[in-house]
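The following blocks contain the structures, represented as structure tokens.
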Structure I
Amino acid sequence: MHLNEQTPSRLRRSLARHFPHVRVWVGSRADPASGLRAPPGRAMLRTHDSIYAVAALAPIDLARLRDALAQDEIDPTALGNVRLRIGSAPARMLAGRLVELAAELDNASGVRLASRPPYPVHVSYHWIRKDGTLEIFDGLRTGLGDTVEPGERRAVAVQVLAPSVKGRFDLVVTLVQEGRFWLEAHAAAATAVAPGIEVD
């Protein structure tokens, strides 16, 4: 709900007439959980554009609520068992053309992976030339969909944009936690390589 349509206190009162447990907070569309990370105040009303609410018959577990809305910083040492596999990659691609590549993410780590702010985890890629030099480091980002909990496996349709120049390239598909690190630096199995793709 947008702030100019309602106030947090009015919404809280309205919901409390029907539910014994109500949590109302302000946040931004880009980061809905931001208001759950800090105590509420008038400054937040000026800097956030939306009101969020949860109303329930049972007590609200704030930690679970926050987990459902946010991805926190991941400890890189906890990622050793995250695995990324790609299905069959095309042998040839047209320069500058977008393709979808089937991948499977196996989260055998002890941490949850989600494409949610403030530190979303995405699938991305690098293009490496035949001589080993980098053509593209920061590939397009593909979200994970729902949270991938520890022990879960998820199919991901990865969006890949071919280089704009012709040549033979290796496609390195990996994961990145935005604003933090590329997972390949901490978990070798979080990277899958499709070698020798001809770009025409």
Structure II
Amino acid sequence: MKIKIIKSDDKRLKEISKEVVDFTKDYKKIIEQMKDICLEKRAYAAAAPQFGINERFILIMTVDEIQNINEEVKKYTIKSYFNPVITDMVGQQTYYESCMSVDEATGKVKRPFRIKFSYQDIDGDKHKKTVEGFEAIILCHEIDHLEGIEYTERADIMYYDVSPEQRMNIRKKNPHEIIAISETFKYSKPNQIIKKYNEDD
């Protein structure tokens, strides 16, 4: 099965994904295709619903630091999580997120600083894990996809019609910020502001 990215106007992205129960299915081939698309798009994380697959699994890639937007990624590791469930969220941090399913956009999103979650690996074995910082942001973003939620629904500030270079400039001028590390975190509906990009942002 050949997969491809679906965009935010596709109603499948709004569906709640189904639990994976049959681990005899050849998920390795699907994950390999997801990885290739992530590398092509320079996304480094993805969720099955972004490819029209209504199943609860996500892919996270760890890569060496990229100095140039056109630089080819040669060293990376892949981690897949099946049926991930967040069990605890504390602290708060913000970051200008983006997504392969939402073209030419970025938005400032509040996320927990630290999360605890359970998941199964590709063989169906159960695990628990705690992550914090940027890894927590990525996992929360991808797990949201499994619930039919896009980051644009959580963003306090959104920029549309921005190029990759403009998005990087926004992030440089508004870097990742850790606001709190211990208080219980809960999502709230944002009073979203939509802004037009300019060089001063």
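The numbers here are math on the coordinates, done by the rules we state, and not lab data. Predicted model only: the values in this text are computed from it and were never measured.
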Using mean projected area of the Cα convex hull in nm² as the calculated read-out, with 11.3 as its value, let me know the right label among I, II. II
Structure from which -6000 was derived, helix-only ellipticity at 222 nm (-39500 (n - 2.57) for each DSSP H run of 4 or more, over all residues; to 500), options I, II: II
